[in-house]
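Since every read-out is calculated from the coordinates, none of them should be taken as a lab result. No experiment lies behind these values; they were computed from the predicted model shown. Cβ atoms are built from the backbone, for glycine too; each structure is taken alone.
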Structure I
Amino acid sequence: MKKILLLSTGGTIASVPSGEGLAPGLTGEKLLEGLSRPDIPFEVHCRELMNLDSSNLQPEHWSRMAEAVFSALPLCDGVVISHGTDTMAYTAAALSFMLQNLNKPVILTGSQLPMDAPESDGPKNLSDALACAADGRLHGVYIVFDGLVIRGVNARKTDTRKRHAFESVNAAPAGRLEKGRLFLNGEPKPPTGLPLTLNANVSPGVLLMKLTPGASPALLEAAPGLGFRAVLLEAFGLGGIPGLDRSLLPSIRSLSEQGIPVAVTSQCAFGDCDLSVYDVGVQAAKAGALCAGPMLTETAIVKLSWILGQTKDYRTMVRLFLENLAGEFDKNNENPI
């Protein structure tokens, strides 16, 4: 019989009314009691890792989750993590980089309504996540939510209230679940055959700056003095960065020369960053900006944070950022699973 570990971390799915709004309070065992399918054909073991609103999760909590998954996987067939929706995409991306050469599934899920609430989406999402973890065909990090199976590096929360809270951005969903059955959108890539490795060191020293017309370069210039060791710019369109009035190019060049990588992603909801198309992108690349390609902002900032936890060498940072470590550079539906 398949063995699945449920790691509970809190979130809406585990929340109960308190004197000041909803707050996590249910254990993993209590979550299992709320399932609509009591006849789960596999063993589920629970471990309480933390009980937090996901808005309170910090990078060190990603490390704790990665370490827990790493120690559990030799003893089970898959891991499900119950998690708050607000930062679930960040955690999924972080685990995708921290846990390399995964040959088993790590599934994150949660809900928009507490498990005990009338018409909660929690029971279905948790049942789907467990079924997905026990299926045996997937390996890697995924979010399972409202019937969709989304790779950890392609997930984004797109709605604050609807059951359909997550989308797969710049790649098709890996699959879907219907009545507890998993339907894949393609054949899963075979595991690498390499041993599972844990690289859970992470640093939060990344400055995220969303460009707006009139944005001042002063913030970029202040980044080193504020302790930031990397910068992510959410640029216009394909990666447009002002190079005339209030030009950001001298600041990008200066940061790069100081060993602080400056990466660029698009602030558009869909589509990739390409600094080779327009002059405003080409000049940014010449100044030292690194193109994030199809990476979401959530994935790019987590990747930079993870890289800062691995090395202080600028050239190594650049190499790691531009390397396709967890499928984050896949696009146009290439290798969706």
Structure II
Amino acid sequence: MSILKIGVIGTGVMGRGHAEFIRDHIPSAQVVAISDVDQSRMDSLVQDLGGDVSTFTSPEEMIKSVGLDALIIASPDGLHVAHLRLAMAANLPTLCEKPIATNLEDARAIAAEIAIFESKLGKRSIHFGFMRRFDPSYIELKSMMDSGTYGQALFVRTITRNVSSVGITTEGLYTNIAVHDFDIWRWMLNDEWASVSSHYPKPSSLSPAGLIDPLVFSAKLLGGVLVVGDIVANNNYGYDLRTEVVCEKGSLEIGIFGDVIKRANHVAEVAIGGPMVENWIPRFEDAYIAELKAWVESVTTGNAHSDLATSADALAATEACFLALKSIK
């Protein structure tokens, strides 16, 4: 069987993570080229990957010079639109990290371009990195909700608290962080967003001046479920992601370590504890690997995995972000 030759644009946390996961867990694929403006960062990743990887400071040059079969876009958020256009021009199946774009006009424009491109191609070719869809705890939670055992979901409480978020803006709290909430709960509940409102706790003295941190949002889906979330950019105590679904006949919760906790029939399960990690990569390692496996299989077989996020999914999450940003006063 031939090996799928992959190029990666961007060698920061996500680009490196994808490349390492492919190296360690997907024998049917190989990262053969990387592109970044930081040569030293590329050199470090090449060494980590075993040395047989070409480096380019220009993604255009990488795509032109190497016979790639597929592309991963993990560049800074503001470059995603330009790099998606490069991918389509080269007819390369692509997994692009979220968000699809950093403003609504660009998001709608590139989503329309992708729709036309895929229509002419006759299949899905561009997918987006919303890895929570592949996380075992969210999959288990969705199965429990869909079973009907606990009645209807009424509201959701969700928490995303980073140890630090270097360079984050107030806008980025939505487009870079909460965008995951807007995707996963749309997917979990098979519903569309109706409204989003922003709320402001007391600001943290540990956060940069001008950043609304922490930020709380309340978002309602057309079916009536309310999602209340908090985003903390700089919590200084450990990566903390939790979520709870309050149903008619019980509470279903995902704990910090991906443990699924039930409270029903007068029995309360207990969350596990332990040392916390610094960022989201260890917490979602299994999800990233499963997502990459699904994507690689989709590319090699030509049959897109139904849970991979499409451009329409990415646009819906971004539109919810801008409903939220419109509410900021």
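Calculated for structures I, II, FRET efficiency 1/(1 + (r/R0)^6) of positions 68 and 156 (r between Cβ atoms, R0 = 41 Å, to 0.05) is largest in I.
Out of I, II, which structure matches -11500 when helix-only ellipticity at 222 nm (-39500 (n - 2.57) for each DSSP H run of 4 or more, over all residues; to 500) is calculated? It traces back to II.
Highest-scoring entry among I, II, by FRET efficiency 1/(1 + (r/R0)^6) of positions 100 and 180 (r between Cβ atoms, R0 = 35 Å, to 0.05), is II.
Taking 36, 20, 18 as the value of semi-axes √(5λ) of the Cα gyration tensor in Å derived from one of the structures shown (I, II), identify that structure. Derived from the structure labelled I. For the structures shown (I, II), mean projected area of the Cα convex hull in nm², for residues 140-267 alone is largest in I. Given 16 as the derived value for relative contact order in percent (Cα under 8 Å, 6 or more apart), which of the supplied structures I, II does it correspond to? Source structure for this number: I.
When Cα extents along the principal axes in Å, for residues 60-195 alone is computed for each of I, II, which one produces 44, 34, 29? It would help to have the intermediate numbers written out before the result.
Details: I: 44, 34, 29; II: 54, 38, 27.
Source structure for this number: I.
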